Structure I
């Protein structure tokens with residue numbers, strides 16, 4: 001999922017006009033109606049955790065448009081079933097709790113049994129966790145463990161079970177969703193930030209072995225995206241603020257003027273890494289944030305010459 005930035009940044013941005021939005025991106029329609037000149041994932045099979053909504057759904061739609069068959073794994077059976085039906089006949093749903101290793105193993109095995117292979121494993125499921133208390137000195141270790149269980153244990157389990165099939169095949173691509181909160185500290189609650197800082201390390205560790213077998217593994221660190229999960233979370237923090245105002249605020253948080261980070265941007269980054277376009281890219285953290293973590297304006301207080 002996308003990072004949740006500091007509350008003070010959100011409040012500050014209520015006063016800033018949102019940047020112009022780019023063309024709307026539709027996740028509906030499944031694999032039909034693709035206007036692509038070439039389908040970059042033709043014949044490929046992908047499994048996406050947390051694929052029922054948000055970034056996972058957008059990526060599933062993009063993969064389908066490029067010829068892949070997609071299995072959506074999600075804890076939310078109602079939304080997952082609805083999403084699979086919406087995306088079309090080349091998509092299907094399997095219920096999966098990423099904190100339960102047997103569920104992940106089952107989802108991978110079902111995919112391989114159904115389609116005979118697994119080409120892309122996208123470990124996308126994740127949660128933010130509580131915002132309060134904000135101080136590390138008051139960190140609720142039970143909540144910390146819950147976040148780590150989903151955001152870290154779930155990712156490692158997904159890599160483990162995908163590798164069981166990809167290593168013998170000497171082929172495959174594993175993707176993981178990280179966050180800008182895993183690039184720069186202070187952008188999100190401690191539990192979420194710590195969990196997302198681990199993701200690039202997990203990727204590099206796994207890449208050191210998987211390279212020998214022709215299997216690639218990378219992660220994506222999105223900037224703030226107005227996904228349903230992000231908006232739902234912000235509405236709990238700001239219960240009196242309308243969803244539309246929160247959406248406008250999220251859009252105005254980027255540094256790259258004239259553009260905003262949308263679900264489609266993350267989906268297309270995943271497509272690049274999963275397709276042959278990224279055939280020589282592994283162990284990499286692809287940051288999709290419009291320069292947010294690339295620099296910090298110093299704001300130097302120039303002395304008066306008077």
Structure II
């Protein structure tokens with residue numbers, strides 16, 4: 001029953017489409033490499049600036065394509081990499097589907113292949129647990145973490161509740177998101193989606209998040225049905241001294257990297273420079289970004 005519900009949740013929200021659309025025009029260069037014998041597709045700043053590397057990690061069932069709106073805005077500020085992790089998007093499949101720890105190790109080996117010793121990691125949804133797991137195993141390789149709409153944990157349990165949350169979110173995302181997500185979900189398939197989503201609901205996201213010992217930005221949308229409300233998030237965050245900076249984007253749902261790239265890129269730039277969080281005047285509209293919580297160990301904002 002639950003398998004059929006997940007099938008309807010995903011496929012009733014997307015039109016029939018080709019498995020892979022024509023290559024989109026992108027401000028990032030499209031490239032291939034081979035990691036552990038698997039062909040890995042990734043996008044990169046066409047002329048990498050002499051700046052810190054920033055790696056964008058996608059959500060479950062998806063590729064890095066929906067992360068491009070935000071990643072492209074940051075391409076001149078950071079050496080930007082957007083991989084399709086093994087088993088996702090246009091990358092090849094590993095012998096066995098990777099779980100969260102497996103994806104974290106795969107991300108580390110991708111950085112090895114690119115000659116990147118350490119980086120700031122930016123994730124959305126499943127990409128956030130992958131980052132937390134990466135930091136757990138490779139703490140010296142993560143300079144900063146940006147967790148956008150982190151998925152997993154008690155908020156998404158039991159699984160049936162999580163599936164319903166996903167269905168609600170599908171109705172709150174921009175309609176154009178369907179054209180981007182549909183080919184990825186169709187390729188990934190229902191059985192793989194079911195297994196990965198189940199694994200995410202069991203992942204201790206909050207515990208791993210609070211255990212991070214690096215400056216960490218958490219961004220949530222106040223219309224995201226997969227996350228608790230801002231008041232509840234603030235209550236949990238305030239219970240402990242940590243390195244977390246919590247920012248709300250009003251009017252945003254789950255896929256903020258796609259739906260609100262201007263606001264998100266602006267917040268990330270401010271976070272990276274330790275500047276006070278302020279709304280982006282260049283992104284007018286219903287969305288508004290503001291700081292909700294700054295952990296005791298998080299760097300204090302610098303003026304100027």
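Just so it is clear, none of the values below were taken in a lab; they were calculated from the coordinates. Only a predicted model underlies this, so the values are computations on that prediction, with no experimental measurement involved. Cβ atoms are built from the backbone, for glycine too; each structure is taken alone.
A few notes on this one:
- Structure (I, II) behind the derived value 49, 34, 27 of Cα extents along the principal axes in Å, for residues 48-207 alone: I
- When distance in nm of label points 7 Å out along Cα→Cβ at positions 72 and 272 is computed for each of I, II, the one that comes out at 1.8 is II.
- Computing relative contact order in percent (Cα under 8 Å, 6 or more apart) across structures I, II gives 18 for structure II.
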